[in-house]
Structure I
Amino acid sequence: MEWNEKTRFFLKNLLQGVMWLTLLVVAFLILKNRLDVDYVAWLSPIYESPAWVYLIYSASELFFGIVPPEIFMIWGLRSGNIIHYALIVLLLACISYCAGVVGFFFGAYLNRTTLFKKLKRKVFGKYEKYLTRFGAFLIVVAALTPIPFSGVSMLIGSVHFPWRKYCLFALTRFLRYGVYSFVIWKANML
């Protein structure tokens, strides 16, 4: 029974992620191949400044994934070189993982603050019932799906989940980035 509930929860959220990725890839391909829009020139002030891109991305990941990471993966395509692209995606994945770690410590050490209580109530508290039911599985689901990874990491930290186990389960974040970036790379080749 519990496995079926876990499976449904995971598949529901994974399906949302796949649908989002599909929508984003289709929009990217239409913009790139069908419309006469020079998106590079339009985004040039930010697009050509990696420091700004990484800063915006880092802030987004710290604040619950406001901007989907796939958009930054598309930005990474600009070099056209698979090795360079893979390094950019690896850096994005590392930033996301580190944002989760920051969230974990925020939850672990600041869980009694008014700010944490407000964030929990308004942003990620709805996942508390899943933490109670699924435990560490919630970390994996948040790492692989659009569930806000840093928010879940805060929640995990607030219940004083073992640090090493958190780090191990959170590594699945890299799997998401690897798979999604591969799909985006292949779509760009079309």
Structure II
Amino acid sequence: MRADARKNYSHLLAVARDIVTEHGVDASMRDIARRADVGLATLLRHFPTREALFEALMCTNLDALAQKADELETSNSPDEALVSWFREGVAFVHSYRGVVDLIASAHADPDSALFASCATVHAVGARLLLRAQAEGTARADMNGDDLFALMSALGWLEGQPAFAPRADHLFHVIASAILTNPSKRVD
């Protein structure tokens, strides 16, 4: 990709990220183009469909979440790594209204453009969970599917106005339920 095309692509993604953060996954492609100060045709040249745009947005974030797991795994105890990564995952899900549906359906659809990134995130979460389970610090009756589901559910709950004031408390309740020693401080 030429340097100017790469710059336009990055600019469009940055603007799309802002608009999707504000309006959720129902954000208008026209609004994204307008705010990026480009024509709709330019946006569609880079992202021919909404799915292509969300693939680019989500993959960047999902890949960063997978990278975060690698960093935490080498620098933290198993339970701390798991809870820190879980918090990052919940924050990601919460950052884009409506992303839960996209991730949940992509997770089960190998034909989805988001499938590979979702599968990677699922695998690294399961790996962190298994590591904590091997140390005896996480529940043995959980698996990666459970962790992925709890992360998605908690991210969705935090986006609901009635639950937003209790978001931190809800995180602590769920994280404490994952760990075998709930009296240990969960941050």
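Please treat every number below as a calculation from the coordinates, not as lab data. All figures in this text were calculated on a predicted structure; none of them were measured in a lab. Cβ atoms are built from the backbone, for glycine too; each structure is taken alone.
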- [ ] Work out relative contact order in percent (Cα under 8 Å, 6 or more apart) for each of structures I, II, then name the structure with the largest result.
- [x] I
Task: With distance in nm of label points 7 Å out along Cα→Cβ at positions 142 and 166 derived as 0.9, matching label from I, II - done: I
- [ ] Name the one structure among I, II that mean count of other Cβ atoms within 10 Å over residues 134-141 of 13.4 was derived from.
- [x] II
